[in-house]
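The data blocks that follow each hold one structure.
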Structure P
Amino acid sequence: MTVGNRTRAALLLLCAAVLACASAAWAKSRHPLRIGLGEEPRTLNVWMASDANSNNILSQIYQPLYRHTPEETEMVPWLAAGPPEMEADGVTYQVRLRPARWSDGSAFTAADVAFTCRLIKEFKIPRHYSRWKFVDRIEAVDDRTVRFVLKEPMAIFLTRSLTIPIVSEKEWREVADAAKKQKKPLATLFNHTVERPLGTGPFVLEKWHKGAFLHMKKNDWFFGQGLRIGGRLLGPFVGEILFKIYGTSDVAMLALKKGAIDMYWQGIQPGYIENLEQHPEIRIFSSERSALYYLGFNLRRPPFDDPALRRAAAVLVDKSFIIERVLQGYGSRMDSILPAGNEFWYNPNLTEYGEGLNREQRIRAVHRILKEAGYRWTRPPVDDAGKVQPAAGLRLPDGSLMEPLTILTPPADYDPHRAISGLLIQQWLRQAGIPASARPMSFGALLQQVKARHDFDAFILGYGRLSLDPDYLRIFFHSEFDRERGWNMSGYHNPEFDQIAEASEKTMDLEARRLLIYKMQEIIARDVPYLPIYLPREIEAVRTDRFAGWVQMLEGIGNIWSFCQLSPVN
């Protein structure tokens with residue numbers, strides 16, 4: 001073989017090796033990201049979706065105008081091209097849009113935004129309507145500009161209204177028009193079956209094999225690809241996602257350890273952590289949550305219509321014990337209705353009932369609180385010599401014997417943390433002579449008892465994902481919402497609170513509104529219609545041997561930023 005031939009052969013071999021490496025890299029990049037889901041999504045109808053798994057899938061498809069950055073609670077333009085522009089009248093806003101396309105290649109325009117918002121208003125779609133009922137007009141000025149005219153200034157317009165998912169008029173116009181002709185338009189809209197949602201997000205649905213998996217592919221029309229938004233360069237850099245359905249956490253954890261999935265998109269119990277940490281290719285994420293787990297009281301009837309008794313109960317509840325023993329340390333105590341992770345709105349200077357007291361000190365403090373409020377015992381929790389003893393025969397200030405009361409909790413198979421907390425609180429209240437019993441019941445029956453019939457003494461419930469805008473504080477406790485199936489489940493009425501809450505709703509200046517929200521937290525901490533107990537951590541596990549780039553934020557790593565930044569590990 002001549003020198004020239006040898007050179008050509010070497011070059012061919014080198015090219016072949018390069019191509020082989022490139023092919024291997026391409027093949028690896030084509031490997032789907034595999035995500036485990038705890039349950040089957042219930043629907044792909046964005047208006048009907050309320051369960052976590054449906055929203056997890058749809059969050060990759062339907063996109064909002066604005067969203068929160070991972071590091072801060074500030075809003076950044078997403079489908080919007082810049083911040084909302086307020087006009088001189090204080091109630092008119094213009095939003096300009098990025099150039100974007102739907103996943104079928106058709107243009108995304110201001111008409112789609114206007115259609116989505118009008119649809120919410122016309123059908124009064126639950127979960128969204130309260131954010132749009134105060135908007136008087138929505139106009140598509142041109143293809144890239146939307147104008148909103150409010151009836152009056154409303155703070156949540158900027159923080160919540162503009163974060164709804166935008167749908168395609170082409171996909172939903174005929175559906176909406178047909179639904180309006182039916183006797184029950186909203187039910188008809190909800191019952192519409194969606195098989196291939198049309199979105200502007202980073203992924204599109206390719207196939208849903210019921211009971212087994214959902215297959216999604218990269219949306220080649222995704223508007224964010226290559227853009228730097230919120231300081232992050234967006235992909236997606238993953239070509240496909242395979243969502244696998246697992247019936248139990250045990251099976252999902254086994255799949256994670258064996259490498260069948262790369263991430264389980266559901267919070268895992270602390271009991272799994274020690275075993276998972278034995279696998280070096282698995283990483284555990286522990287994130288703060290925007291949630292609330294609390295003990296609620298019925299203020300409509302004795303005995304919890306008395307704030308002294310509610311404060312006494314607050315002192316008896318040992319939040320630190322619940323966190324250490326029940327949550328196994330993966331949580332934090334709550335003293336405000338707002339979670340501490342919501343730093344801008346959270347008031348850190350509230351009463352910390354019972355903090356630093358041991359069990360005897362708590363009982364002595366409660367004996368003093370109740371005695372000063374006019375309560376008496378057949379056998380008090382503290383005798384004349386100052387010794388703590390088992391209490392009995394607690395009498396109300398009017399002299400009547402306190403009747404046995406019940407703390408309703410979800411069952412242990414639904415939420416063991418709340419069920420066990422109920423049993424502990426039962427024992428702690430009894431130590432002061434309060435005749436309490438915890439009673440687990442199905443979640444649906446519990447809500448019916450508490451929210452619809454208002455037939456309860458106390459209950460333990462939680463909110464898993466609270467908005468970063470704290471307007472829910474107004475909705476939970478304003479007297480306007482004390483009605484059948486209303487959000488004011490405790491029946492709290494306070495004219496001072498109502499007045500401040502109404503002002504907070506319409507205050508557009510952030511600093512002024514923050515002072516009002518601080519005051520609202522102080523009033524609720526003082527009157528204790530709800531006793532915040534604990535905030536569990538969001539614990540998630542991923543494999544590190546195939547993909548990297550998870551973005552940790554409030555509520556964990558399962559977020560749009562992660563799916564726009566994940567890339568294969570070389």
Structure Q
Amino acid sequence: MTHPDVIIIGAGAGGAATAWRLVQQGLNVLIVEAGPRYEPARDYKLHTARWELERFPFKPAAQGQHSFDVNVPLAPQWDALHSWNAVVGRLNRSGERIVADAGYHHVRGVGGSTLHYSGESHRLHPQSMQLRKQFGVGADWPLSYADLEPYYQIAEKLVGVAGSADAGARWRSEPYPLPAHPLCKASRCISDAARSLGMHWQANSRAALSQPYDNRPACNYCGNCSYGCPIGDKGSADVTFIRHALASGHCTIMSDTQVTRLVSNSAGRITGIEITNSKKSISVLEAPIVVLAGGAVETPRLLLNSATKAFSKGLANGNGQVGRNFMDSLTWVSTGMVDTSLDSFKGLPADAICWDYNAPDSIPDVVGGCRLTSATQEIGLTGSINYARRIVPGFGAKFKQDMRASLGHALSVSGFGEMLPNEDTRIDLDPSQRDALGLPLARIRSRLTEADFKRLRFMADKCRGILKAAGTKTLVEEFSTYDYFSAAHVFGSCRMGDNSQDSVVNAFGRAHECENLYITDASIFPSTGGGEAPSLTIFALALRTADHIAGEAVRLKQA
């Protein structure tokens with residue numbers, strides 16, 4: 001594409017939804033994506049014997065580089081929140097918080113992290129958008145739930161979200177486009193047990209088709225959404241927004257192409273983007289409007305790496321807010337064993353959910369809620385290898401006997417909680433580590449507060465109580481972000497707000513200091529919500545911003 005109207009950096013949830021909405025209004029869009037393309041039927045390996053070992057098939061450049069600053073001493077009073085399993089025992093014996101596996105779980109590629117997400121599709125609790133006004137903590141959103149509601153509807157229809165008629169606090173103007181999925185046997189057991197404790201559980205809203213839709217097949221309930229969906233029923237951004245944007249003829253994608261710098265003039269206007277490909281050849285692309293959708297880690301990194309003499313702190317960062325207000329994930333998972341098989345390796349991951357404790361004031365002594373979810377498939381207990389590695393100890397003939405007696409008996413419940421911004425948690429540039437192009441890496445600095453520990457303890461108590469009521473006689477594994485940094489959902493590092501002194505972008509995602517730069521990813525979230533998965537809200541915000549951009553593009557053409 002020679003002269004795009006808009007350049008979008010990043011083909012994940014925000015970039016894909018922005019592109020689709022813009023081409024619907026006749027604009028020419030160029031998407032520049034650092035990662036590769038995936039072909040679901042070819043690249044995802046669930047049909048091979050090694051499916052459980054290979055998990056999600058990360059191609060070269062499908063993960064970004066970053067460093068971590070998370071190692072702080074663990075407080076003895078929270079010792080019951082440690083991670084452990086029946087095979088290894090305590091997983092972290094260092095005495096300080098450390099990084100788990102990749103730490104920041106993401107995919108760079110056409111479709112972004114939706115390629116390996118489970119597909120939970122949640123609207124934010126309306127009260128979570130007014131934390132400062134109602135509860136005196138965090139920050140308020142500069143828009144309301146009512147402003148986002150019509151865009152939630154558009155996104156749900158495009159993706160094909162299946163959900164329950166029980167909307168609760170998240171009021172709806174229309175039903176979900178598809179009926180809710182039936183609960184698997186294990187989730188029915190969890191729901192019944194929770195009901196006996198006075199909790200209300202329901203079918204989770206999922207970007208997985210409960211019936212054929214939009215030339216895509218219905219879910220086959222293999223239980224492995226996070227390994228990549230080979231049949232296309234999961235509503236990842238590539239098979240939904242990207243597919244339709246490309247079909248319009250107004251969208252072009254440059255994959256395997258990294259943006260190294262935003263080029264700007266002395267007034268802060270973006271005049272071009274500097275790119276490099278696998279051969280490290282550098283060129284500059286131009287468009288009247290640029291949209292940044294790299295995620296809450298890479299978006300601030302690019303802004304900070306684009307510093308100039310006029311903007312010595314980085315672009316859009318005259319107030320020093322780029323990278324601040326970063327929020328990651330508070331997670332707890334408990335797993336126990338029941339006497340009879342529940343075939344818990346089957347079904348849709350996270351198919352059942354509890355919103356009882358999701359409102360900001362629903363957990364005693366702390367502001368910020370959580371949600372509880374069925375989690376057996378989502379944490380990878382879908383095959384014998386993970387049973388052997390994590391929950392069935394031993395060797396020899398007895399080990400084989402125990403494995404045969406255990407497969408399908410595991411039952412897991414998870415909690416995801418609110419994380420409020422704090423002064424010690426942020427994204428900045430690593431002073432010593434650089435990538436192959438010589439650019440400083442993003443450094444993820446994370447610190448938990450006493451309020452975070454209280455939420456984790458609350459979630460742990462609820463998960464353990466449900467498993468006990470479900471008939472588990474012993475726990476076999478627990479995982480916690482108390483002693484591990486492990487985040488799939490990250491937010492807030494380029495916060496939106498009305499006040500240009502304490503935010504980076506306005507209510508439409510436009511940078512306060514750069515009139516033709518917009519951001520459409522979770523970095524602009526002022527709050528995380530009480531455990532809601534962010535993808536649907538990213539879609540909705542991006543669609544709303546795209547409508548605003550379309551109006552600006554018309555104005556620029558007429559000027």
Structure R
Amino acid sequence: MIVELSIKDFAIIDNIKINFHKGFNVLTGETGAGKSIIVEGISMILGQRASKEMVRTGKEKALLEGVFYLENPNKINSILEEYGIDSDTNNYLVISREIYSSGRTISRINGRNVTVNMLNRVTSNLVEIHGQHQHQSLLKVENHMKIIDAFGDSNFKKLMSEVKDIYEELQREKKKLKELSLNIMEREREIDLLKYQLNEIDSTNIDKIDEDEIISEYNKLNNIKEIAYNLGQAYNILNNEDFDSMSIIKGINRCITSLNSIANYDNTIKEFNNSLESINFELQELSRSIINYLENLVIDEERLKYLEEQIDTINRLKKKYGNTIQDIIKYRDSIENRLHTLLNNEEAINKSEKRIVHLEGKLKELCTKLTEERKKISKNIEFLITKELEDLNMTSVTFKVNFEKNEVFTAKGWDKIEFLISTNKGEELKPLSKIVSGGEMSRIMLAFKSILASYDNIPSLIFDEIDTGISGRTAQIVGEKIKSISKNHQVICISHLPQIAALGDSHFLIEKMNKFGKTQIYVKKLDYEERVNEISRLIAGVDLTETTKQHAREMLEMSKKLTV
């Protein structure tokens with residue numbers, strides 16, 4: 001459940017903090033006081049798309065933070081572990097979002113930066129918000145199947161997954177058949193192209209070419225004169241003498257002779273001499289190797305030309321078929337497979353057509369089963385919704401889930417589902433959009449929420465003005481229904497009705513005031529007398545009389561006696 005909500009520099013909110021409680025939390029206030037902005041702030045924390053326009057004018061960023069207590073932490077903690085986020089030993093979860101005036105946003109869970117997708121995956125198990133827009137979502141026929149499917153158990157979800165998998169496999173096979181069924185001219189054109197490319201690659205024996213070795217040999221032959229000149233220079237320095245200088249090897253030999261004459265006087269000198277003898281041996285070996293290399297160094301123009309042609313061939317193939325020889329070989333194998341497929345086109349088409357028939361048969365079987373399961377769920381929902389609506393003072397209502405069959409398969413089966421309703425005896429069933437008023441729609445949505453609450457195990461529910469279009473006895477019934485939900489879920493409810501406000505376990509007043517030339521929102525948890533005054537205002541408006549206050553006290557006392 002939501003334990004604490006902090007909002008700073010968001011819309012017209014300067015800085016507020018609300019400590020919510022278990023059970024039924026009610027938020028009231030004048031129209032336009034900012035109640036829905038608080039719900040909007042919670043939505044941002046939960047991962048709703050943020051906008052820089054929500055940052056308070058003149059501020060760099062908005063900061064929103066929610067502290068949640070996890071009564072059943074296992075599911076959330078397993079997700080956190082998957083993302084490498086530390087969980088709290090006391091089962092608290094802290095989610096924050098920073099929305100910058102530049103449009104940038106930062107989301108964090110327990111201090112760890114997360115993506116919006118990661119955030120949504122966690123928060124979808126924490127809070128569900130029912131706002132005015134959800135009335136409209138219930139009117140959209142495409143959402144009706146989603147609602148029915150939400151009531152399915154794990155076996156039902158597995159069946160849905162099987163339908164989706166087979167459908168996607170069928171689509172892939174149909175795409176494959178379409179590719180196989182190219183017209184004859186296109187097919188022959190592609191075959192000719194593939195044969196040409198295959199021949200061009202194979203004629204070079206590209207798989208037997210060692211590119212590094214070729215380039216190394218080419219560099220040697222192409223620079224053979226420079227190699228010979230510089231090696232000759234090195235050999236001369238080691239061995240030859242002129243009138244004013246001595247070769248390196250001869251100089252070292254003289255050093256050895258000199259040291260030999262004094263080696264018996266000191267062992268260190270002997271070591272010097274031994275080192276020089278070793279160096280002299282190595283230099284003589286090096287000198288013989290250099291002269292041997294030079295004697296075998298031959299300019300082979302034909303070999304050089306061959307290597308140039310090989311390098312040009314490799315570069316030409318790279319431009320066409322890949323950046324490396326491995327890429328070229330990989331491309332070669334892929335076009336060989338494609339050519340094989342085209343040359344065996346008729347056999348492949350027959351095989352693909354048989355595969356499609358098999359998959360369609362399997363999908364038909366699964367879709368039939370899925371429809372049967374949906375109809376079982378729908379019968380139960382019809383009963384439960386009718387009962388809930390009767391409890392919500394819609395005593396003559398008939399609710400039905402209507403099934404039609406799509407002409408084609410979809411990833412969700414072949415069902416077309418629409419909710420039909422008759423709110424008065426003797427009236428025919430009609431789509432929701434054609435029959436219900438605002439007050440009826442609020443109660444229908446609440447009925448669905450009441451049932452779903454026991455299925456989805458979401459710990460916190462937020463109702464943003466669920467009381468639209470209702471009053472009197474109906475308002476009392478709606479309030480009692482919300483109170484009933486709050487026995488097993490934390491409920492946060494924005495309301496304009498005294499009947500609902502009086503049933504709250506905790507009551508918060510939202511006020512908008514002008515201070516220091518700026519509009520600001522303030523939140524206050526009300527004590528008993530303050531609740532009396534606020535409920536009196538909801539009853540009578542601006543003028544608070546002792547009569548309305550007494551009525552408010554009676555409503556509060558009656559709420560204490562209510563058992564739901």
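Here volume of the Cα convex hull per residue in Å³ has been calculated and equals 344, so which of P, Q, R was it run on? Matching structure: R.
Comparing P, Q, R, where is volume of the Cα convex hull per residue in Å³, for residues 119-198 alone highest? Across P, Q, R, volume of the Cα convex hull per residue in Å³, for residues 119-198 alone peaks for R. Once distance in nm of label points 7 Å out along Cα→Cβ at positions 63 and 535 is evaluated on every structure in P, Q, R, the highest one turns out to be R. Starting from the value 5.2: which structure in P, Q, R was distance in nm of label points 7 Å out along Cα→Cβ at positions 287 and 327 calculated from? Clearly, the read-out refers to R.
Match the computed value -7000 of helix-only ellipticity at 222 nm (-39500 (n - 2.57) for each DSSP H run of 4 or more, over all residues; to 500) to one of the structures P, Q, R, and report its label. That value comes from structure Q.
Read-outs throughout are calculated quantities, based only on the coordinates presented, and are distinct from any laboratory measurement. Treat the numbers as computed from the prediction; the structure is a model and nothing was measured. Cβ atoms are built from the backbone, for glycine too; each structure is taken alone.
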